[in-house]
Every structure is written in C-alpha cells, then in structure tokens.
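Please treat every number below as a calculation from the coordinates, not as lab data. Since the structure is predicted, the reported quantities are computational estimates derived from the model, not experimental observations. Cβ atoms are built from the backbone, for glycine too; each structure is taken alone.
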Structure 1
C-alpha cells in the first residue's frame, strides 16, 4: 500500500548524493517533517500524495503551512509565549 505522503529531499547540500525520502500517512507528521527540513535549510525536491507529485499550488500550500508552524515555534521560543498568545499578537496559527 502506498503511503499517503512522501517527501523527497537532499541531505547533501551539493546534490552529489542520491536524494532521500520520508513517508507517512499522517498529514500533521508530514507538516512537522517539512518544518524540520525548512529549519535545517534542506532542499525539498518533491512532495507526493498517494503516489502522485503535488501540483505547484498544493506543494506551496503545504510548505506554507510548515513555514507558519516553524514561525510559531520560533516566536514562542524567543518570546517565551504560548501559541495562543502568538496567534493573538502576531496573527500566527494557534
């Protein structure tokens, strides 16, 4: 059975090594993994959903959600506030 989500990414910043992949059936886990890749500045090659590469619009929406999640993490850690307070003060997702 195909995993719901598959993320292909490069661990080698120079692109010499073959790409790696991560699979999960949970959309929240996929978002968290994407946020971790963004945090580490890892190149994300492709995101697949049920074996089909996401279109640019869907890809961008998933990366944007992960980016917002990462922003919440940083703001909450830096300002020692809750995600609810970050939502009220900065309009970030709670």
Structure 2
C-alpha cells in the first residue's frame, strides 16, 4: 500500500507473458493469477497444493482481464495424456492484489 492510501488497490499490478508449452513448466511459489487470450486448457497447481499430483486441468476462456480469482504456483507445459483438448496458447500471469 502506498503511504496515506489507507486501502488495498485490489488489482493486478504486474503482468508477464509466459509460454510453458515452449519453455517448460512455469513456476513461481509466491503465487500468481492466470488469464489467456486464446481459449484452451491448462494444467496448473493452486498455491497451496504442494504436490504436482494435486494438479487441476481446466478450460480457460479468453479474456482481456483477470477474472479467475485462484492464486496459482505452477503452470505445466503439457496437458494430461488422452482426450482431444487444445492447450491455451497466449498466457499471462498477473501479480498484485
């Protein structure tokens, strides 16, 4: 919080593009939020899921803003085997709140 502000901004303060499919798993144990510009699936771990075995795979809808309130620690570079799913391609992680 800035001096004399008196309240939290409640917003994303930093946005970074990531490409786990090309660069391998993206990990930040401090936590981040996810948004995508191309609808598709991602496999990820929420912040307090300490084991990769607790990964979640879900379909993210394209958005220009961060709408999913789930704080994450890892995005995997691949989806689970099987099925006809397309991985989201343009992925951003956001920090702040």
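When relative contact order in percent (Cα under 8 Å, 6 or more apart) is computed for each of 1, 2, which one produces 26? Only structure 1 yields this read-out. Please state which of the structures 1, 2 yields 14.4 when mean count of other Cβ atoms within 10 Å over residues 35-42 is computed from it. Label of the originating structure: 1. When helix-only ellipticity at 222 nm (-39500 (n - 2.57) for each DSSP H run of 4 or more, over all residues; to 500) is calculated, the result is -15500; to which of the structures 1, 2 does this value belong? Only one of 1, 2 returns -15500 for helix-only ellipticity at 222 nm (-39500 (n - 2.57) for each DSSP H run of 4 or more, over all residues; to 500), namely 1.
Where does the value 1.9 come from, among 1, 2, when distance in nm of label points 7 Å out along Cα→Cβ at positions 59 and 75 is the thing being computed? It traces back to 2. Looking at distance in nm of label points 7 Å out along Cα→Cβ at positions 19 and 43 for structures 1, 2, the greatest value goes to 2. The maximum of distance in nm of label points 7 Å out along Cα→Cβ at positions 27 and 83 over structures 1, 2, that is, the highest value, falls on 2.
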